[in-house]
Structure 1
């Protein structure tokens, strides 16, 4: 395998510290914030026109800012250490939407406590970095020792170390042809991921891999899929991870992937702004409690869901795993 590029060399990753109390990780995804007002006519000579049609006919009835605000208010009342947002914060890729999403991110927490990865709607069309993802730069960034130039797009994978947890962000966001919502990582990003997984695993971290598109086969149609998912699955089988989180499907998806030291849970979250009657699609945020005890990792998961009456309800824990620690 080729050596890491300078921005991805992590020789200074320390050994994971003694964990103390459980680490609380919160997962949110797929806000689909839309702000089309004031966009020039030239902005619509692209895939945006189709995305706006989808917004007008369906998505505006389902993805509601009021629901997202209620979920963020509920999160403010919970104890948590770090939050991750797995893409599709916006709908049309317009500059006003990036600014709007930034305000919602600030309501969740400061950049050092919130890590964002982009989804396909966040890269709906090609746009200058300064007018698009740069508005989220602090939220997209890796920790300072692992960060590239400040004015440049983030280099993925991004890596943040929080106590005994390594958060590893991937980007499958690529502008695609009309009617496609697919994504891809590409061979260079996968090669860097393999090395980050090896280094953080060797140092004893609980490795959480974040991506937008689902990892497991059959969960979305081909036009919405991760085109190199098979290669990513093979990589994870070789190098391992303790948890994979994703969005995109707008459904509660739970599966597993065989890893070198046991199964890797792969969990997809519904849209955090969804006003949907079906339980598997209603707005949720997911809280993971991660604890190392002696030679084992223990993980408990609890969803907080938006109900039809507008209340946020804490559901009973639905998944708990014990891993043999490295």
Structure 2
């Protein structure tokens, strides 16, 4: 018997990463998986001033007079997935007017935090006793791929080049999702998603005895409900409030029906945590509340080539 802990969508939140690293201690799992959307979405400038640093957030300005004050704010912002960056006013002006410079600064912060996370992982987890999979998702810059791969020699598993094995079960993994309104780095049309899936599945010994770890949830399930958006990205309102629609991948749904794996592990839609079945195949999405520093996960208990049970946890 083995236990797998599956989580998604940490989005740069230091608090979630540190909690995830303590999962083996609390739940006694054999395998740790954090798959999809590892990186944060925004930087927060701390602007140099004669009296210290000026911190502006949610319309409020605060003067940070001491190094202790600055470090405290940096820690608080990082816990929730933001990237605090000490800057001059000139640098702030440049990121506001130069998209390329903003992307450069953001990429530097993303890579730096990913490196910090991986160092923390190998210092906290005994990789000879615990299997660890770390996988990017659609929101993640390709720059983090090499960071994760550098730690394969230490025992961290990179799952995207070919199927990998955990608890004696083969796992096929896909980071890409079907198109979204935000044009994120790893998106593809459904036809391409099908090609990516087939490339992984063809390397499996028996798809029915495998786990599908696809970041995109299957279309038409409880796992893929999100707000319908107008062209300006504002939500469409209905009689009962925000109108919810299915936004998952039809290619993923079709693959689940065609190959009938042991279970489908998914993420991407934070607010659609839950479980469902696609023609008898159990599918799960732990959901994400990274901004509130809440770690959500699914524990899967296996026995040989069978899923005995699975359940959601949070903390």
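No lab work stands behind these numbers, since they all come straight from the coordinates. Please read these numbers as outputs of a predicted model, since none were measured by experiment.
Here P(r) over Cα pairs in 20 Å bins from 0, in percent was derived from just one of the structures 1, 2, and that gives 34, 60, 6, 0; the source is 1. Ranked by Rg/Rh (Cα atoms, Kirkwood Rh), for residues 55-134 alone, structures 1, 2 are led by 2, which has the greatest value. Given a computed value of -6000 for helix-only ellipticity at 222 nm (-39500 (n - 2.57) for each DSSP H run of 4 or more, over all residues; to 500), which structure among 1, 2 does it belong to? The read-out was computed on structure 1.
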